[in-house]
1. Suppose distance in nm of label points 7 Å out along Cα→Cβ at positions 99 and 123 works out to 3.2; of I, II, which structure was it derived from?
2. I, II: which one has semi-axes √(5λ) of the Cα gyration tensor in Å, for residues 67-130 alone, as calculated, at 27, 18, 7?
3. Could you tell me which structure in I, II was used to calculate helix-only ellipticity at 222 nm (-39500 (n - 2.57) for each DSSP H run of 4 or more, over all residues; to 500) as -2500?
4. Comparing distance in nm of label points 7 Å out along Cα→Cβ at positions 27 and 139 across I, II, which is largest?
5. Looking at structures I, II, which one was P(r) over Cα pairs in 10 Å bins from 0, in percent calculated from, given that it came out as 10, 35, 30, 20, 6?
Structure I
Amino acid sequence: MADGTFAALLLIAGLADMGLTHCGSGGGCLERTDDIPRLAFSAGTVVERRADEGTEVYLRYDPRTRFGPFGTALGLSAGDGVGTWLGAGVTWDWQFGRTPFYGELHAMPGLYVEGDGFDLGGPVEFRSGIELGYEAANGWRYALSYDHRSNAGLYDDNPGIETVQIRVSVPLR
């Protein structure tokens with residue numbers, strides 16, 4: 001899954017969800033609704049593929065705005081050997097039945113500054129991934145996430161990197 005697979009899954013699953021559960025409402029398929037805003041902090045490591053192993057911290061803010069089944073997100077990451085990335089995009093999440101377990105896909109275009117980090121081929125880089133976790137009764141989420149970053153072939157060189165992280169997300173009510 002070291003390519004745009006998560007972004008494609010987000011699009012397919014989100015559009016299916018939209019058609020099944022959101023298009024029948026009076027507000028339309030992409031009706032703007034409020035959600036619980038969240039602030040998430042993640043820390044993890046680069047999975048060795050072409051990049052050297054390094055650590056990364058990632059801060060993400062999910063505003064209260066949703067459009068149909070899609071949430072919105074703003075993210076900033078930095079780390080040892082992985083440069084700095086800033087982006088914004090969409091999320092799609094689901095619950096595993098009536099359990100406190102959930103999953104989430106995200107796709108976010110952004111800007112990348114290599115610094116002392118890995119050369120990803122250019123300044124425009126896309127981040128997509130999956131998060132699997134547990135939501136406590138107080139709304140706090142604890143998860144394991146896997147992200148892929150690459151330039152989707154915008155530049156001649158497109159090595160891409162993957163990170164595995166532990167994420168804690170706090171509701172902002």
Structure II
Amino acid sequence: MTGSTHAHADAPHHPVFVGKVREQLDALFPKYPTKQACLLPALWMVQEARGWISPAAIAEVAEVLGLTPAYVRGVATFYTMYHLHPVGRHFIQVCGTSPCHLCGSDEVLKAILGATGCGELGATSADGRFTVVEVECLGACGFATPVLIDDDFHDSVTPERVAGILARYP
């Protein structure tokens with residue numbers, strides 16, 4: 001998601017699947033048995049281009065792939081990796097499962113919420129820089145507390161390391 005253009009919820013929809021993005025999608029079709037099988041990559045392309053997947057973008061994906069908007073929305077809502085509302089330039093996921101909780105993930109989360117100015121889970125900082133969520137598992141129980149910022153994995157995060165880590169994300 002780094003480098004993407006983040007549209008706001010009230011911004012008009014501009015088609016995503018034009019020019020190079022359409023060429024990238026078209027290049028995927030021969031690699032999959034059906035157009036429907038390209039749904040996850042198509043949703044990812046929208047999110048990369050816009051920062052989130054709006055209802056209008058869901059309709060566009062449905063049209064391009066010959067699916068119903070309800071089907072596309074059902075898939076998009078199933079996966080936690082897709083954002084169905086605007087998020088900050090940097091999306092922060094903090095593991096909150098039992099092993100991480102026992103190792104202090106609550107304190108890491110408090111430090112991140114305070115340092116980003118988000119204040120609460122799911123909120124975006126006033127400057128539009130960060131959105132913070134707690135996730136069920138980042139698959140790194142041996143490196144508690146893991147934090148994923150955009151596509152960057154940070155392991156063994158402590159409250160003391162939070163400021164230094166966040167400084168890398170303008």
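Values quoted throughout were computed directly from the atomic coordinates according to the rules given, and no laboratory measurement underlies them. Quantities reported herein were computed from a predicted structural model and do not represent experimental measurements. Cβ atoms are built from the backbone, for glycine too; each structure is taken alone.
1. II
2. II
3. I
4. Largest value of distance in nm of label points 7 Å out along Cα→Cβ at positions 27 and 139: II.
5. It must be structure II, since only it matches.
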